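Asks: As C-alpha cells, here come the structures.
Laboratory data are not the source of any read-out in this text; all were calculated from the coordinates shown. Fair warning: this is a prediction, and the values are worked out from it, not measured in the lab. Cβ atoms are built from the backbone, for glycine too; each structure is taken alone.
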Structure 1
Amino acid sequence: MIMVSFLFLAFTLLEIFVLFLLWRFFRRLRQSEDLLTDLQNGQADLLEKLQFNANLESELMSSFKQRQRELQQLDERLREHAAQLRSLLEQADQVSRSPQFLRELILNGHRQGLALTELARRTGLSVDEVELILNQ
C-alpha cells in the first residue's frame, strides 16, 4: 500500500512537473509568437520606408536630370554670349585703334590740359606720335 501511495505520489509529482514544462513551453511559444509578430510589423514598416525612399530617389533623379538639361541650355547660351562679347571686343579694339578715334582722344585730352606723356600712355602711342598729331 505504501508502494502504491508512493507511486501515486510520484506520478502526481511527475504530472505536475510535466504540466509545469508544458506551461513553460506554451509561455515561450507565446513569447516567440509575439516576437514574430513584432518582427513582421517591423518588416512592414521597413518596406514602407524603403518604398518611400525609392520614390524620393526617383523624384530626385528626375529633378537632377531636369537640372542637367537646364544647365546644358544655360551653358549653350553662355557660349553664345561669350562669342558675341568677343566679337564686340574685337570691334571695340578696332574702333579704339582707328586713327580718327586716336586723334579725337588726343585732341580732347590736350584741351583738358593733359600732359603729352599722359596722352601717350592712354593711347599707347609714343610722345613723338602724340606731338605729331597735335601739330597737324
Structure 2
Amino acid sequence: MSVRPFFDTNILIHAVSEEDARAAIAQRLLAAGGHISVQVLNEFAAIARRKLKKSWSEISGALEDIRSLCEPAAPLTVQIHESALKIAEEHGYPIYDALILAAALAAGCDTVYSEDMQDGQKIGPITIRNPFA
C-alpha cells in the first residue's frame, strides 16, 4: 500500500533546521514526495523568517526546493475553507490545522505528517502521523 502524504508546515521547518535532530527524518519524507498547500508555503515563509531568521533569498530557495519535491501546492478555496470549519467544529482543531486537514482530504491523501496534531487520529480516510514520535 503506497502512502499519499500531506505535509504540515512543521515538517518543512524541521527539514531546513540545520541544528535539529529531526531534520534527517523530515528531509527523507520530503524527498519521497507528497502534497502541500499554499497555506503551508505561506506558514513556512513566516516561520522561517521570524523564528529561524532566514533571509528572503534563503526562504525563496527553500520554497523552490520544497515545491520541486512535492505535487503542485493545493490552493485555498472556499470549499476547503468550508470543509475546514466542519473539521474544526467536529474534531476541535484550530482553524489553521483544520485547513491543512481539509486540503489533504481534497488532494486525496491518506496520511498527514504533523508534529502538532494528534498522532494516530483518523479524520475520514486520513491518518495523522507524527514521524518524530
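Asks: Suppose FRET efficiency 1/(1 + (r/R0)^6) of positions 65 and 113 (r between Cβ atoms, R0 = 25 Å, to 0.05) works out to 0.90; of 1, 2, which structure was it derived from?
Replies: The correct label is 2.
Asks: I would also like to ask the following. Work out which structure the value -16000 belongs to, where helix-only ellipticity at 222 nm (-39500 (n - 2.57) for each DSSP H run of 4 or more, over all residues; to 500) was derived from one of 1, 2.
Replies: 2
Asks: Right, here's the next one. Looking at structures 1, 2, which one was log10 I(q)/I(0) by the Debye sum over Cα atoms at q = 0.09, 0.11 Å⁻¹ calculated from, given that it came out as -0.23, -0.35?
Replies: Answer for the origin of the read-out: 2.
Asks: To continue, here is another question. Compare relative contact order in percent (Cα under 8 Å, 6 or more apart) across structures 1, 2 and report the one with the greatest value.
Replies: For this comparison of relative contact order in percent (Cα under 8 Å, 6 or more apart), the top structure is 2.
Asks: To which of 1, 2 does the computed value 2.1 (distance in nm of label points 7 Å out along Cα→Cβ at positions 9 and 105) belong?
Replies: 2
Asks: Between 1, 2, which one scores greatest on distance in nm of label points 7 Å out along Cα→Cβ at positions 41 and 73?
Replies: 1
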